[in-house]
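Enquirer: Below you'll find a set of structures to go through.
We did not get these values from a lab; they are worked out from the coordinates using the rules stated. Please read all numbers here as calculations on a predicted model, not as lab measurements. Cβ atoms are built from the backbone, for glycine too; each structure is taken alone.
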Structure 1
Amino acid sequence: MIETIDPTTGEVLERFALMTESEIGAKLDAAMQCGAAWAAGSFEERARLLRAVAAQLRDERDSLAATAVREMGKPIAQARAEVEKCAWALEYFAQEGATMLAAQPAPSSAARSYVAFRPLGVLLAIMPWNFPFWQVIRAAAPALMAGNTMVLKHAANTTRCALELERIFHAAGAPEGLFGALIARGDSIDRVVADPRVAAVTLTGSERAGVSVARAAGEVLKKCVLELGGSDPFVDLRDADVEAAAKTAVRARFQNNGESCIAAKRFIVEAEIYDEFLQRFVTFAAEQKLGNPMEEGIEIGPCAREDLRESVHEQVKATLESGATLALGGKPVERAGYFYEPTIVGEVVPGMPMFDEEVFGPAAAVVRAQDRAEALALANASSFGLGSSLWTRDIAAAEAFAARVEAGAVFINGMVASDPRLPFGGVKRSGYGRELSAFGIHEFVNIQTVWIG
């Protein structure tokens, strides 16, 4: 049995029975049986379905957003924006997918040779709770456009979101088996990975989950894409626009209640502007409105689970005990639910938990760098390498700096965000492979050489 809990109140929302092995098998059978016809269909047919799903999402945007808020606690305005982004991604791949997947001439000794992109089959998607619709759709849109089918194993605490997505696909006219949701525990998923009906796996989640799934996929020689944790540096060089950087820093750290793999987490600031940046960052962060995420205007809701709030608090306490200084917040909010004060900790250095570990909640670490060289060294002093933000007025120098940053993305004078038009993914322990763009749509295809004598 799975229970979902409202993080705003701590009360149980729903209880779901776990699927039996035969029920999971039926989902996989349906996905495989659907796959042959879906793969044989035209790009136009696939695009038509993706557009229909986008329209259905928009029609039900408000109710879907409310479901996400109830299950994981993000502010309602951000939840509505998430649903809209899903619709945009579906429309983008409906529009661009055929071009991305068109056969590419590859001249050789043959009379004619080319490279074609064929679907793999059933894709198992293992997805987290923090963006319960977007994480799924950003994997599904390119994979389905490429001719694959998908089964979703969602995080337990967003089970209703998973079932809503399955319903949305059905309401939009998707053939039976194209997209199905599994209700299962994470510790039972290795059997699904190994199932011969599953062709490949995509996972967004924790480093620990990624290691487990990569091991399971490796044992049966199946392709997988992993988008794992992040401890993204937000680097402010001495010639940065401090006001603009500090305002963006608040959104980059505290959006989605700070529960995002690509949230800025380590704010590395050159000493010359450190005090000014910290003061502005604190001022802007303190202006955020914390409360019931269903209310309009709320910018900070609860942590998604009680254990997540406790984990953030332990990291903050341990960092302060190691010699850092508290600039804002620093403790749980005394009210129902799993709320935590927006928190900023200054004078953080390597070796402290908030520098060395991923902080998945509304707490920021501010780090002093003596110069540009140290700022770069601090940015790269992490086992993660998902995204990075760099603030400076010298764009040429910024691009040279970016070339040395160990991350899958570097945003100059902007906030790291996923975009259907750009590849998304990390290096080091942030995972491997890419989602979105032409690079993402080619992850789950057979790149087939055709040689004609």
Structure 2
Amino acid sequence: MVLNSGVRAIEHFLEAVGDTPLVRLRRVAADVRPAIYGKLEMLNPGGSVKDRIALRLIEAAEAEGKLAPGGTIVEPTSGNTGHGLAIAAAIKGYRAIFVMPDKMSQEKISLLRAYGAEVVIAPTAVEPDDPRSYYRVADRLTEEIAGAFQPNQYDNQENPRAHEETTGPELWEQTEGEIDVLVAGVGTGGTITGVARALKERKPHLVVVGADPEGSLFSGGGAHPYLVEGIGEDFWPQTFDPDVVDRWVRVSDRDSLLMARRITREEGILVGGSAGTAVWAALEVAQEMGEGTNIVVILPDTGRNYLSKLYSDTWMLQHGFVEQPEAATVAEVLGKRSEDVPPLIAVTAQETVRQAVDTLQRYGISQAPVAHDDSGEVASLVGSIRERSLLERVFRDPDALQASVAEVMDPLLPMVPADDPVEIAFERLRDRPAVIVEREGKALGVLTRSDLLEFLVHRRET
């Protein structure tokens, strides 16, 4: 839209929805013969494919008189539809309330609240008709709040119609009709239904593949909880036409989430777990097809919504999707210390406190073992000096600088065998500033809290 002479601008943010590009997935699809392309729906304003239906649902309700100025939008959502609706509500001045299942990421909840929306959390592990389910909670709020309207993405036929009129034609144009297989996850079913209708009208023999999480009822088997967000259901939405799907591929949480991480790390595309489900399904189908086949996968949303979940090593470890890193040994930690400082710096019991302080300052350390001699034998160690103790002593009695170390030394630091797991050193360091690492009667060095922390930080980076 032209606002002033020479200035081109859109009227509002949601006019930027659509016309998302295709990108060929080369690294994750390197071992299959067909070409696999991803439709980058995370480039929509709200970060997902659901932006395509949000404004349409609201404008249709306005046209039908179901939503009036000052009204309230109430919607059960796994997050992404809510983001699109929240943007539209902010632009149009509506109050927005979203009811979400409790498995959704904190990022999704925070994003909705950032737009000024209210969020109500409902339990996942209940039947759809249970009064506590997020569908029924949304229904109750819609009934109780005057002027409330529920777009109901699960029943509203504007949902698949939006994709039939936008996403499908875009793909046809982008592939110049050379699309052979469409792969998409199925939640409300609006995306796969609308896109498939548009494409099959033009190419009846197109193969449409539904990518479904294990635990969803779409692909068969009993419904049960799963972790992938935004796709799969425990009921059949009215917005989904199962006849458009030619085959189903059932994908586990583990395969979905690890594939999403691969897409991000190998293709540089930050995606959510449902994209991992879809790409896994595409690769499975591609194994059966030859060179020259073009497969298009809908990549529904951005991975920014899942940084605390599938992109958190801790979360993935807790759910058993990644392996526990091999335990490091105390010797390994000691070996990673800076080469500027010798592993073992000791002072003798006969040195003066002044000489001992000079040694600590020379190497930038705050404690050291005290030994009878410089043999390095554990048996020769008799105590330790610590910067904190020496400061107290010298501050109260400056003449202590001339005293022997034997007169002012602290008890011996704890011993930790070099081949013990690093957890042992951690436990010892909880109430001690340092430990002595030993092997076969030899003192190999002093390990401090700082050394252990530096090791853990750098290990995490690798």
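Enquirer: Using the calculated result -10000 for helix-only ellipticity at 222 nm (-39500 (n - 2.57) for each DSSP H run of 4 or more, over all residues; to 500), pick out the matching structure from 1, 2.
Expert: Details: 1: -13000; 2: -10000.
Going through each structure in turn, the value belongs to 2.
Enquirer: Starting from the value 62, 27, 20: which structure in 1, 2 was semi-axes √(5λ) of the Cα gyration tensor in Å calculated from? List each step's numbers first, then the result.
Expert: Values: 1: 38, 27, 19; 2: 62, 27, 20.
It must be structure 2, since only it matches.
Enquirer: Out of 1, 2, which one gives 13 for relative contact order in percent (Cα under 8 Å, 6 or more apart) as computed from the coordinates? Present the calculation step by step, with values, prior to reporting the outcome.
Expert: On the way: 1: 19; 2: 13.
Considering all the candidates, the number was obtained from 2.
Enquirer: Moving to a separate point now. Assuming 28.0 is mean count of other Cβ atoms within 10 Å over residues 49-56 as calculated from a single structure, say which of 1, 2 it is. Please report the intermediate quantities before stating the final value.
Expert: On the way: 1: 21.2; 2: 28.0.
Comparing all candidates, it corresponds to 2.
Enquirer: Ranked by distance in nm of label points 7 Å out along Cα→Cβ at positions 65 and 137, which of 1, 2 sits at the highest value?
Expert: Largest calculated value belongs to 2.
Enquirer: Among 1, 2, considering only distance in nm of label points 7 Å out along Cα→Cβ at positions 161 and 305, which has the greatest calculated value?
Expert: Working: 1: 1.3; 2: 2.4.
Comparing 1, 2 by distance in nm of label points 7 Å out along Cα→Cβ at positions 161 and 305, the maximum is at 2.
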